[in-house]
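Taken together, the values in this text are just the output of simple stated rules run on the coordinates, not laboratory data. Small disclaimer: the values here were computed from a predicted structure and weren't measured. Cβ atoms are built from the backbone, for glycine too; each structure is taken alone.
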Structure 1
Amino acid sequence: MKAKLGMSPIAWWNDDLAELSDDVSLEECLAQSRSAGFTGMEMGRRFPSDPKIMLPILKEADVTLCGGWFSGTLVDEDMARNKDRIQPMINLFKAVDAPCIVYGEVGRSIQGDRSKPLATKPRLSDDEMKAYARRLTQFGEWCAEQGMPLSYHHHMAAVVETEPELDAFMRYSGEGIPLLLDAGHLAFAGGDVLRAIDNHHRRINHVHVKDVRMEVIEKIDRQKQSFLDAVALGAFTV
């Protein structure tokens, strides 16, 4: 199957740091992306949650919805709560024919807390990782049964950040939870992106292609500076 190329609205506005760029409309974002040759766009905060409103906007821009972030909490919260929270998103994504929902773990994560330095990221014991991976597999299987596959997003400052953590998660989880490979986050975490692709390509169903400015990352004081500090300093690029 050929890959389809989409974009994320984070290239125009940041949902976590609105002050970085908050002056671009949804319509302008979609038009600029399509003019650059991209046929898909991930969901952001400016997207309507009603498919009857969203579909005409997408059609006018000649763009499809190619994914979107779900803030999962399965590391701590039970399955039922996460099912209740994701169900409206499943309904919306099915209605607009999106291919998957991106699962990002925010339980215990410090990714959105500017007061927490990178060095204080959460870490799971081996037993915790096993249990977490099993829950994600079950959750992914349930979502697929509802007609909407997931894609697991490893992320800086979250419980699965580093390449060894990703390897452990993939080893303990099953086919029911596909992988979103994010080149920028893995490089930021010190991982080998090509090796991770070699190791896990059979489970990858979604990719975030971004680059990092190593000269910025190398100057980050991980004992004092947060993930959002790094973002504001320009750690990521394309």
Structure 2
Amino acid sequence: MTDPAAGSLEGTAERRFDAAIFDLGGVMTEPLFRGRQDVDPEYLNLVAFFLGEFRDHYHLPTGAHDLHLLETGKISDDEFFDRMCARYAEAGNPPVDARTAQKVIFGRGMVASSAMADAVRQVKEAGYKTALLTNISRDGEALWRGLIPVEDLFDVVVDSSKVGLRKPDPRIYELTCERLGVSADRCMFIDDLACNIEAASALGMHTIQCLDPVHAADEVVQLLLGHLAAEEVEAKA
């Protein structure tokens, strides 16, 4: 781990971070379905149903809900969508094809953020360690690796479905720090969801909640490349 007293960035301030940890969905990609005009109207209600289940269950401690099982690698994408589409029909909605639903939600919903990819590249070139920490399904790897030049941007990738842990469980943050070889208080963490931000902050990480990847990318670059005054950095910690 870098000596906290060592090094400076842009000649302006002592380096106070050694690594940056980035979420995938909503950070390295645009928010789900933002700007997409190609969703079949037949599936718009299903998309809303999926997002509702995500909102209601994501933040809860990992348990038996299908979303948790999906993200910890215990069920496949096919199993998840079969079950979700069954619940959708049981709620009084017209039946939908589970495989088409899978393509609509996972295949068309993710669009890479070029602004954030550029920010990660700048941060890594400046000498920081970088990690991708994502809650993702075990079948989703081909999709997100096709969207983002993962090997070029990140020193470490922690995939929830491979490690059997998911945010906001503190253990997955600790595992990421361990693989980076840094302590939590020397990390910056960027995520779009408040529950994940709160969990990281509780471990001592500096956090940025990404409400818009373009704005968050700019904040990451300014903070890590020394363009903000030291007192502003302290205020944001």
Worksheet item: Among the shown structures 1, 2, from which was the value 0.95 of FRET efficiency 1/(1 + (r/R0)^6) of positions 14 and 62 (r between Cβ atoms, R0 = 41 Å, to 0.05) calculated?
Response: 1
Practice prompt. For distance in nm of label points 7 Å out along Cα→Cβ at positions 166 and 190, find whichever of 1, 2 sits highest and give me its label.
Written response: 2
Worksheet item: Where is distance in nm of label points 7 Å out along Cα→Cβ at positions 142 and 158 largest, in which of 1, 2?
Response: 2
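Mean count of other Cβ atoms within 10 Å over residues 22-29 was computed and gave 24.1; which structure, 1, 2, did it come from?
The correct label is 2.
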Practice prompt. Work out the source of 18.6, 62 here, i.e. which of 1, 2 gives that when Rg and Dmax of the Cα atoms in Å is computed.
Written response: 2
Worksheet entry | Structure (1, 2) behind the derived value 0.85 of FRET efficiency 1/(1 + (r/R0)^6) of positions 30 and 78 (r between Cβ atoms, R0 = 35 Å, to 0.05) | 2
Worksheet entry | Identity of the structure behind 15.6 (criterion: mean count of other Cβ atoms within 10 Å over residues 118-125, calculated), options 1, 2 | 1
Response to the item:
Value 29 of relative contact order in percent (Cα under 8 Å, 6 or more apart) was derived from the coordinates of, among 1, 2, structure 2
